[in-house]
Structure formats: C-alpha cells, structure tokens
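Peer 1: What follows is a group of structures, each given as structure tokens.
Read-outs: derived from the displayed coordinates by stated rules, not from any lab. Everything quoted here is computed from the prediction, not taken from an experiment. Cβ atoms are built from the backbone, for glycine too; each structure is taken alone.
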Structure I
Amino acid sequence: MIELFKWVTGLEGKYQASNMGYIISYVKSKPKRIGGTKLSTKGYPRVRINGQTRFLHRIVAETFLSNPDKLPQVNHIDGNKLNNKINNLEWITNQENRDHAVKNHLIAFGEVSYSKLKLLEVLEIQRLYKTGKYTQKELGKLFNTTQQAVHSIISGKSWKLATEQKY
C-alpha cells in the first residue's frame, strides 16, 4: 500500500492523518509523528491533538473514509485494535459492531463471559418468564442472580435469545 497523507478535517495546517494509521503533527516547527501511544481502558490507541484526546482509528476513518449513511462506529475488520491502517477500518452500525465482535470471538458471550449462569439456566429463565407465572425479580431470586440480570437475558441484552445462539 502506498502511504498517503490528508489533513485532518478542521485541523488543516496542524495535523495530517496517514492511511497507514498514524498522525503527523505540524504544530511545532518540524513535523512529528504521533501514533497513539496511550491506550484506552478497552485497548484502543488514543492521541492528543489540538488539546483533545481522541481515538486514533476514528481520526483515520474520518479523514479517509466517506460515511454517507452517517454510521456511528468504526470497526477494525481484523479485530486488532492496534491495526489502524485504512484498509482495516470500516463504518458500521452499533449492532453490526457487536455482531462482528461476537462472531470473531473478540468479546466473551454467554457462558464464556464468566457468567454466573449457565446456558441451561438461561433457557429455563426464558421458559419460565414466558409462562407469565414469574416476575423478573422472582426469577432473579430463584436463580440466585439479580432482577437486572434477568431483564438483560429476557430483553436480549445479554445471551440474546439463548435458543437462537449456536454454542
């Protein structure tokens, strides 16, 4: 891949992004490469530019990738948060990002997420809740977990619908 540089939108004359995944600062006399040496708590490289700390992958994507549908998130196609080359980034929806992470085992899901509950217990919670005989709070007590955990299971925020998952 041939390396290309473009001015970061709104910071023309101060910062350029490289399609290879780093930033060049022109703020102090000679150009200086800054490459996201600080990591966020989730492992994403961040850079400090123009007095703000920003995600490196987002700056590169905003500089090089069009986003006509105004998609909210930037995905690392290969799952490597440190690979911020433009051919590894794409604009996607929140749900597409979650699906990509689960499909590629980038986040723990279900039992492998060190959940207190096991798959059979989750299936039983879903079954019992559908009968209408139990509240979420009652199921939480029955399975030694919280009402919030039961709500997350039933609403699909965690475990999705366990019956639809392929474990």
Structure II
Amino acid sequence: MIRDILIVDGYNMIGAWPMLRELAEQDLEAARDRLIDMLAEYQGFTGRKVLLVFDAHQVPGLGARLRQSRIEVLYTREKETADECIERLVSQLSGGAAKVYVATSDHVEQRVVFGKGALRLSARELLYQIEENRRQISQRIRRNAAVDSRNTFDARLDDDIRDLFERWRRGET
C-alpha cells in the first residue's frame, strides 16, 4: 500500500497557529510536543505518512531522526535549515507512486518544492484539515455511541450466543 507523504515545517506551523504560538512563548518544548500530538492524530485519521522537520541549524550536531507518537521527527544537521532538509526530502521522495505534500507558509519554499514535484499546503490549510478531522472523529464517536446505547448487551453478542440465549428464553435446550 502506497501512502501519501506530508512533510511539515515544524517551526513554521508553531509560528503560524495561534494556540501553538502562545504555548511556544511560555514553553517551546511543550509547543513542539503538542504539534507532534496533533500531527500523529492527523496521520492516524488520514493515512498520510507525516515527516515533521525542525530547524536545528544553529545547534551543533549531526541532526536526528526519531519516531515520536508514530510520526517521524527530523532535526536538521548543523548548518542545515529546515527548508534545505525539506527540499532534500522532496527530491528523494518525489517521482514515486505516492504524492508528496509540504506544509509551510513560506512562499519561496512553496515554489521551490512545487518545482521539485511536491504539492503544497499552507499552515492555515493544514490546521483547517486537522480541525475538520477532529469534527469527523467526534461525529463518528457520537454516532457509534448512539448505536451502542440502543441495545448495548445485544449489540456485543456473537450470533451463536444470541441464538443460544433465544433458545433458552423460549425454553428450548
């Protein structure tokens, strides 16, 4: 099964989404963790593989690639910007059967990745999709709860057990 891939510019989303921007002013790590949680939920609902890229170009080191909450989180190498990392990923992943999307509101970066074969999502569009997914999840939960609440016991029985209970009720053994 080939899944679409979404590459997300992490700090771009944190700066663009009001709730994360406010959280980052108090605790940047908490804002990163909240973004990871939101994208993990998005990945689970949409089936798109999410690669989240954080800029670490001012931090010495080789960078890192971690799995956190079922998504891949990449910290760039020393002297590498998130944009450079995203462009490299798009070059590696484009051209296959999967569609590659890049979530960033950086207009220059949008044009560059589009030229390399990726589709773009602005920060606002991605946030809208995440919020819409949450609404759909809530609706499904409410709908399933309504179905289950009608006949909770009977709805959970296997057909064989239900038939056995019906025979007992009728006095047949």
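Peer 1: Quick check: 2.2 is what I get for distance in nm of label points 7 Å out along Cα→Cβ at positions 80 and 96, calculated from one of I, II. Which structure matches?
Peer 2: Working: I: 2.2; II: 1.7.
Value 2.2 for distance in nm of label points 7 Å out along Cα→Cβ at positions 80 and 96 corresponds to I out of I, II.
Peer 1: With mean count of other Cβ atoms within 10 Å over residues 16-23 as the yardstick, tell me which of I, II scores highest.
Peer 2: Working: I: 21.1; II: 15.6.
If we compare mean count of other Cβ atoms within 10 Å over residues 16-23 over I, II, the biggest value is for I.
Peer 1: Sticking with this structure for a sec: Among the shown structures I, II, from which was the value 9, 30, 28, 11, 9, 8, 4, 1 of P(r) over Cα pairs in 10 Å bins from 0, in percent calculated?
Peer 2: Numbers: I: 9, 30, 22, 17, 14, 7, 1, 0; II: 9, 30, 28, 11, 9, 8, 4, 1.
So the calculation was done on II.
Peer 1: Which of I, II yields -18000 for helix-only ellipticity at 222 nm (-39500 (n - 2.57) for each DSSP H run of 4 or more, over all residues; to 500), as computed? Show your work: numbers first, answer last.
Peer 2: Values: I: -8500; II: -18000.
Structure of origin is II.
Peer 1: Here relative contact order in percent (Cα under 8 Å, 6 or more apart) was calculated and came to 12; which of the structures I, II was it taken from?
Peer 2: Of the options listed, only I reproduces it.
Peer 1: In terms of mean projected area of the Cα convex hull in nm², for residues 32-103 alone, which of structures I, II is highest?
Peer 2: The structure with the largest value is I.
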